[in-house]
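Following are the structures in question.
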Structure I
């Protein structure tokens, strides 16, 4: 599992936007991933909550990471849906994603996003489901 965690962190570090906003891989295993994002003022919308686009990004990335644990490194999000349940505010966002079903070239994944306070209490803020697909390189047969 340590090797998978190292690989997950390398992949995240190769994403300039993820580095810019400070996302980190907190845990990863086959079929599951946990991503964390520190909350700071630049990520708020006009009412002082974390912007929905930030929550959506985190869910999308967690879904793709979870799918990648069963499909390999070359994956993309084919589609996803997110439901915002409560406004997010706190010290950090935590996205927990898992594979619901996996085939040879696609995986259906689910992600729940929580806002964690300084004392560790979590508020369930959003839930998402998506389809992650394997993409072949030009050298790989389809």
Structure II
């Protein structure tokens, strides 16, 4: 018996932008890079990676900011909620800010990335894999 793909939804604080993703997450990670910290205003940003072909906007259209060459961050132009990270190097993926999901508790992170940029006072003793930079084609630290 075939199962329907998993579908999950989310959106911004004011509700102007809504999205839907189907399929299992490709990965779920805490990112410690300075760019993600500045974008979210948090000490660490957590993302769910999904296949681009399983992602769609259901309502509204987010604004976009190119935060560095070939890296785009999408956000609600009405309330400012940071929603999506996209990069040319992973063109087949959409990275969703976990806090924008309707049910973020259903998505437990499995790793930390860009740990080389982690704030020195932040200690997360969770036993998850850690990568100095990206986890793509890299070996975990330690």
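Every number in this text was worked out from the coordinates using simple rules, so none of it is lab data. Since we're looking at a predicted model, the values are computed, not measured. Cβ atoms are built from the backbone, for glycine too; each structure is taken alone.
Looking at structures I, II, which one was helix-only ellipticity at 222 nm (-39500 (n - 2.57) for each DSSP H run of 4 or more, over all residues; to 500) calculated from, given that it came out as -8500? Checking each candidate, the match is I.
With distance in nm of label points 7 Å out along Cα→Cβ at positions 83 and 123 coming out at 1.9, pick the structure among I, II it was computed from. Attributed to the structure labelled I. Out of I, II, choose the structure whose coordinates give log10 I(q)/I(0) by the Debye sum over Cα atoms at q = 0.11, 0.21, 0.22 Å⁻¹, for residues 51-130 alone equal to -0.38, -1.23, -1.28 when calculated. It was calculated from structure II. Taking Kirkwood radius over Cα pairs in Å as the criterion, the top structure among I, II is II, with the largest value. The greatest value of FRET efficiency 1/(1 + (r/R0)^6) of positions 59 and 115 (r between Cβ atoms, R0 = 25 Å, to 0.05) among structures I, II is that of I.
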